[in-house]
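Laboratory data are not the source of any read-out in this text; all were calculated from the coordinates shown. As the structure is a prediction and not an experimental result, all values here were calculated from the model.
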Structure P
Amino acid sequence: MKHSRRFGVTSATSSHVSVLLAVGLTLLFSPPSAAIFLSEDLNISDFDGRILTCSYPEIANNDTCTCAAGFTWKNGLCTSCETGKYKPDDGLHECTSCPEHHLTFENATEPEDCFCTYGYEPYGTLTCIVCQLGFYKDFMGNNLCLSCTGNASTLTQNGADVAGSTSQEDCKCLPGFQGTFDTGCTACQVDYFKPGDTPDQGCTACTQLQANLGTTGPASGDASACMCKPGFFLESNAGRCIHCAPATYKPEIANLLECSACPANSNSTIASKSVEDCICDVGFFRDLGVGVGAFSCAQCTAGFFCPHQGLKQECTEHSLSTAGSTSQDQCTCISSKYKFADLCFDCPPDFFCPGDNAKHACPEHSEARVNSTSLSDCVCDGGFEKQSDT
């Protein structure tokens, strides 16, 4: 007997058949899980071949087999609603599509079975919006998108932004940071960089580009952040960082085309990084009275000597020097004093001290008082007379 979309008995002449039909509706057209209770004296075999049944997902609807909720009639079969569709009632009609960016599990029967698809999150009622940059959602459901770890965003292998990400693996470190979505992203150290078009690579040292390059801080996101280090300037013709010449300096990390000159009468070694590296020449001292953070090298004043490093030292007591003196040897004791071990002492009796650091003895048979300053201060002893002061 061919399958029919109708069911029933082939002959309805017996009152027993009517009873069976009444009972048979419960037996034959309920889903397989339904409980069945029959009278003990009912012999169902008497109706073999005379009653047609519906097999799930077909179910009985009056005298016809039709598709259960969650199924639609397609190609001669009751077929599960496609993902993204649902069907709340029995029948052969088509399934209803969920709103845009929704999916369903198999056999969906209600609008509430529509869930936001991968890369989307709910917004209001039955509306799904795309995951924003730095967020992803790798499952179907009405949950919010998940955030990437700190210093990471959703990026392609080439560093382009990705909205609506469906995988945590799209979370890649931002420019200037290195790591992975599961280990976290850490900043590139000073003098290292990582550009945005290589999110899966580590940081690169500026010195791999050329020597004497550095950055102003950590987390540099581009090779352009690598500039000439302090003490080096950019030689425009060669395009390289060249050390500052003597008597010049450069304190900052920058691609300056020249170094700054040291103050007049000072010098520095090559590759000097600060004006503090400029040392005043001997005979000059560091004068800080020219402004905040600045100095000049002034000539050593009289009564002082300036030996090195911009120092200015006063001559010892009772001694003087001329301007521009460079050592203590140039400090000369005043007349009436003589020098010993860089100190000036009173000229002793019977000597005279004219101011040349020495003490000179009076001629034989003469004497002089303490602190005598010239030969004329030497007086002849009794019985002797001075012939001349030469």
Structure Q
Amino acid sequence: MGGPVSCWNGPPSFFMCPNSSHNPAPALIGMEHTDLVKLCHSAGVKPVHADRINAWVFRHGVTNIHDIPELPQTLYDYLDTHVSQLKPNCVANRKADDGTHKMLLRMPDGKEIETVLIPGPGRLTQCISTQVGCAAGCKFCLTATAGLTRNLSAAEMVAQVMLAREKSEQEIRNLVLMGMGEPLHNYDEVARFVRIVTDPMGFAFSPRRVTLSTSGLVPAIYRMIEDELPCNLAVSLNATTDEVRSAIMPINSKYPIAELMNAVRDYIGVKSRKRVLIEYVMLKGVNDSIDDAERLCELLDGLGCTVNLLPFNPFPGSGFQRPNDATISEFNARLSKASLVTVVRESKGDEISAACGQLKTEVAERRKRTPVA
């Protein structure tokens, strides 16, 4: 039976509290290799030591600087006083019967975010949060109901990976930026995170195994193209007409479907060997008709996209329902008939509130019901 498991309470590690007056030093785990080189220069040591720090912190998971071998004492002393050694606390930890593992993490400023480990055949995928809350306002998303509190730093995103790696018995193969937040609303820190985790001298995740999901922030998609950001792109489309999409995704009023699909087409044109993943949350009576399927086929014609059909995972007060299995099958069959690569992704970890924002909401509600002594 799935249920709570113990939280990680390892040694002091390289985390920071962003914008904290109590601990303003930057976090080592939020630094790219170029930053580590600058750090070595500032410490008065050879830049080659940046390679060793990069490898031992990110690849080997060292969480105490004095466990990194063969650094000059000058550098140890410099790191002791010039990088932060804070960490988030794991305040809720759930593991489902299907192997899904969700953690609620409290950052040093008290803000809480979620990260999830999702098992699959021969792989383990981690879902990363990029913001505390979200400003996109998608009507079918629980996280959006709380609004945006703040962005996460790259270090706080890396912290999720490092903590999950400690907790998991299986190697994490894939990273998906599909947790709390709209990644492209936090572009600079998300881009830094992507470069850190794909650095072949550090974490060494293949760019093909890192996927960034967006609700459709068109200018930032073009920035991804310009910056050659080393990851895959997923687009949360969820409707085939502007009327419906604007009703369930406010961002569509600013960047309508035609403009979004032009950006996807341009992205594919530059990244010709990459498939863009189209995410489509199926909402009963809203976007699940055969006419919707027909229009989706037209929108994606010739693009070579993969489609993830995501039957809605209901939450209290959402106002939406999951389509029945027959409707989902008919919709899927129509896409397959058009030679679209389509996968139906059923939700996992239902008994542990694994959908985005659910565990945080559950814990918050429980705190309200628990009297303070």
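Worth pointing out:
- Parent structure of the calculated result -1000, given that helix-only ellipticity at 222 nm (-39500 (n - 2.57) for each DSSP H run of 4 or more, over all residues; to 500) is the read-out and P, Q the choices: P
- Each of P, Q could give relative contact order in percent (Cα under 8 Å, 6 or more apart), but the derived value 5 comes from P.
- Structure responsible for 41.8, with mean projected area of the Cα convex hull in nm² calculated and labels P, Q on offer: P
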